[in-house]
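Presented below are the structures under discussion, each in the form of structure tokens.
Only the coordinates and a few stated rules stand behind these numbers; no lab work does. No experiment lies behind these values; they were computed from the predicted model shown.
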Structure 1
Amino acid sequence: MALSPRPRSLAIVGAGVAGCSLIAQLSQRGWPMEGISLWEAGRGPGGRTATRRSRSHPGLRVDHGANLFNLRSDPPPELIQTLLRQGWLEPWTGTIARVRGTGELVADEGNDPLLRGPRFRGKGGMEKLCEGLLSLAGEGVRVNFQTLVREIDRDRDRWLLKNADGALLAEAEGLVLTGTLLAHPRGRLTFGWDSPPLQVLAERLGDSGLNHALAVISALRFEARSALLMRLSPEEATDWRALPFQLLAFDPSAQQRWGLWRVSIQPEPEGGCAVVAHSSATFAAEHLATYGSGSAIARQLGLTAQPDQESRVIGSLDIALRDVLGPWLTEWVSEGSVRQLMRWGAAFPLPHGVPLELCWNEGLKLGFCGDFMAGPGFGRVEGAMGSAELLAERLTS
């Protein structure tokens, strides 16, 4: 039986690690970039590996999702060495410590799968990971940032992407989703949607492969995170830069006591410092409806900011951070320092992921890749890259 021809056009939704890795992999395999369009609701590429900047606070520059990533598979994703060689990535050599519920500090990362093994970061910021991946694709890809795909439709053999008003954004023969937002029921709770857009379409299409994939995706569970972002001036940052760790992990008892999961200290070249305090999953679940006022997706969905709720969440995280770091800091940062809230509604997928054999539906020309796919690196940057590598192989074989 002859194989079906590859799609002449491909729309990829999501410019995180998986989406950018997929484009880079396809380019390396000779796929014509002019036929690819990339759609992303955020201001730029990266997803949870993006570097946060602020128009209202020009000095704010912080890796607010993942401040590093680790590699544990052998061999690692094949593009890693290229990114290292070209200077987009560098080894992360900071010091990690772990705090217990008693306040005792332990100089190791414990059993955290996100920290074990060689660690890396984007050189100059985590945004460089996805920027580097897109650079490998060269010119030709049509990149669309600050554009939320809200609806998915299908007309004969074409996928149709639409915005919240129902206006057509793009059409393509092939479609790849690098996240689960358009397919998972969590959209009903998070954004008040009636049904996941792809689920609505699936009821009309009646494709058994798609129905199987959606059933598996619907069963996925995710952990959320709320994150307090702070930027300290050089005068305020002295004690923070002298802390005996650049990354502080919290064991289960510490998470229960403080409601924190991880604290990242990010020194700046000019002497200042960025700090990110990620909440525990329990804390985030209790405040799931509270978005940061700078959330690009919340703004595009027309969700109303709730300053009072945001201030209370920021205050709670600030108090917890002050309590746990009190032994090392002589005085706390002023209330006038930059403080922002970021909420990740699906920061980490929980086992078990989507089987890799469901990565491509040949009949519909529909693919999935991301850290929610099962296999090596599940739930991590490595898994997002690996699933994109596998999908690229399927598309070009």
Structure 2
Amino acid sequence: MPGKILAVGLSILLAQSGFAQDQDKVEAFNAAWQTYAAAHESGDIHATVEAAREVLVAGKAALPEDDTRIPVLVQNYGSALLDAGKTDMAREQLEVALTMLEQEFGEDSVELISTLSLLADARGGVGNEYRQLQLYKRALRISAKHHGDKSAEYGDLAFRAARSIYDRSRSQAGKKYMDAAHEIFLAEYGEADWRVGLTNFYLGKMRFSRKQYKQAAEYLEAALPSFSGDSDNIKSLRLVTRALLVQTYESRGKSELATPHCVAIGSESQFSPNQDYKPIFRLAPRYPSEMLARGVEGFVDLSFTIDENGFVKDPVVIQSVPDKRRPGSSIKRRGSAEDESFEAAAAEVIKRFRYAPRFVDGEPVAVEGVKTRISFQLVD
């Protein structure tokens, strides 16, 4: 993370206590730095922002105006603002830092890479992928010049660029950089490395978002072996990957391929007795044409069993609005194409839902009385 990288650099700055004539200003900076370090370590984002601002103020008072460490402090403050979601303020600070670094080191200096990356993230957003991409392109050109475009440093930056453009701008404009990172990581670390797994995971997500489900499944299946281990981060990656595989296979109508992943998620998850049961895969219901034509909205509350493989069994209506069937009746289509009720549409869709089964003493078990609501709402 950028903030952590900068924190290391600033700890070096802290150790150089002879940089100013006024000892009071040195001590004020040291105190501000200690406050910042504690806030950063605690994970309190808002406290970190305020502490980073105080460090910048104290640093400007203690350091000469043209000291090359001032832009580091400005960047640190901008990074904290970005983490806190204050993108406009972050962008302002990061642009100042970039200008200062350009003047000091030149427009193609390696010192610009971190600032350009942070500024690219501050520029990101839905519809802003072009501006974000241009800043990352510049950072990548500088990285290629200093490290080479097959280096681990270039791979790290290419991965960050592609992931950030995808996550922040909801765009695949940086996909070629994810491909480049994948190739570099394979060469550097081998296919079992978690970094290779992450590139496979994102390439799978990108394919999935384009409804290229077959290719998505190939990338996601390749990612899974890289996420072996018991750390919380690795376990989270493993569960998210399996959940996306369930969605991928069910979107192709391949329930038999989704089932092992449903079961594996259930095996690794900790369920409390009162926890809401949320589906891994769900579909929007078909809106009955008769209700749609009349502009009628409503919902159906259902109770059902989730079996040992995560399938929905024996759905029953608890209540529905508008009400067509008697509450407590089994949901069965009448066999007539004329049945345009919400209950019939709910019956059609609920059986496609997939869940992670619960485990008791290491074995999957059926769970009765699971409830959900299928809503039918018109969108303007």
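The table below gives the values:
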quantity: Kirkwood radius over Cα pairs in Å from the coordinates reads 24.5; which among 1, 2; calculated: 2
quantity: Computed -19500 for helix-only ellipticity at 222 nm (-39500 (n - 2.57) for each DSSP H run of 4 or more, over all residues; to 500) - originating structure among 1, 2; calculated: 2
quantity: Answer label among 1, 2 for the case where relative contact order in percent (Cα under 8 Å, 6 or more apart), calculated from the coordinates, equals 21; calculated: 1
